[in-house]
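Undergrad: Some structures to go through are shown next.
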Structure P
Amino acid sequence: MRRAVFLDRDGVLNRAIVRDRKPYPPSSLEELEIPPGTDDACQALRAAGFLLVMVTNQPDVARGTQTRKAVEAVNQVLCSRLSLDLIKVCYHDNGDGCKCRKPQPGLLHEAAQELNVDLSSSFMIGDRWKDIEAGRRANCKTILLQSGYAEKEAQYYDHAVGSLTAAVDWILRKTSSPEGEQE
């Protein structure tokens, strides 16, 4: 089986649009900003043998404030620029009761099945509690990118960092050490 790093989209692979300490997705390609170092971080994971899978909730489509076409345009740019292996999107809203909307682990389970991924040897990187909880429920190691958003905080994660680059550095140290020791 293979190893993967599951990456949230907004706030991890691209900058979230933050208003009043609340994160929002870019509404168009013009608002899309990929932070410096993101390309290199993804290349380092790939070089270490990880598959790269973006998993993202995009409820604004169900809410009618964003089009699926706009979401897919952003996803396509991220996929080609960062050489992602797979993109999994949940377009449902909170009340829809789907199994794919994070904090449910459905997106991770679907990707693992499609790509023959061992979830217990994989990682989830996210900037919100829902990302971390989805990773935990899927039996992945979890890394919180600390965001300072005005919302519920993640409670249980394996490591917390301030950037994607720091998250990748931690993964590479953890997976290259003989014991895979926690830091």
Structure Q
Amino acid sequence: MTGRQASGRPAVFLDRDGVLNAARVRDGRPLPPATVDQVVIIDGVREACRRLSDAGLLLVMVTNQPDIARRTTDWATVDAINGHLADELGLDAVFVCPHDDDDACNCRKPAPGLLVDAAARLGVDRTTSVMVGDRWRDIEAGRRAGVTTVWVRSEYDEGAPVAPDHVVDGLLDVVPLVTSFATAGEASQR
């Protein structure tokens, strides 16, 4: 992929619902919490975020929130939930796509726009970065952005992602994978 930055800081791009906080599942489909009060941070996520941050990785949440376009929620609610998670987990940045599939934007995962934009704005080296997600859209966006992909297993009624680089049961399982990968990338750049 062209345009990669070769000397920036590594990042962990994190999907929100189903990776950081529990997704509400209805009819086999994951749904976001409707309010801050409904946010349940998944066991192990706080520790995983702390350990990833302590290892020098940027923590960047990249989340599709099509309910804004569908008018079933508003920006204020999404911002409140994202702010709560950023504060609780020590996230470095949050990038949101408010569009639905019909909008044909470049930021709605599986398009890579959120990751590419975040990398450019934050000075992230995509060659040593990772996308962690629980849906095929996350993994495809990561692949298209040129980062390593990690799928957090989910039981949704949709297709599993095609050939993620790694498969784990939760964010805490990502820590050794990501820290060793990022460290190896930094060493090869010296």
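Quick note: the coordinates plus some simple rules give every number you see, no bench work behind them. The structure displayed is predicted, hence computed values, not measured ones. Cβ atoms are built from the backbone, for glycine too; each structure is taken alone.
Undergrad: Rank structures P, Q by mean count of other Cβ atoms within 10 Å over residues 8-15 and report only the one at the top, that is, the highest.
TA: Q
Undergrad: Moving to a separate point now. Say we calculate FRET efficiency 1/(1 + (r/R0)^6) of positions 64 and 120 (r between Cβ atoms, R0 = 41 Å, to 0.05) for every structure; which of P, Q gives the highest result? Spell out each step's value before the answer.
TA: On the way: P: 0.60; Q: 1.00.
Largest one: structure Q.
Undergrad: Moving on to the next point. When you work out mean count of other Cβ atoms within 10 Å over residues 16-23 for each of the structures P, Q, which one comes out largest?
TA: Structure Q comes out on top.
Undergrad: Of structures P, Q, which gives 3.5 when distance in nm of label points 7 Å out along Cα→Cβ at positions 40 and 72 is computed from the coordinates?
TA: The structure behind it is P.
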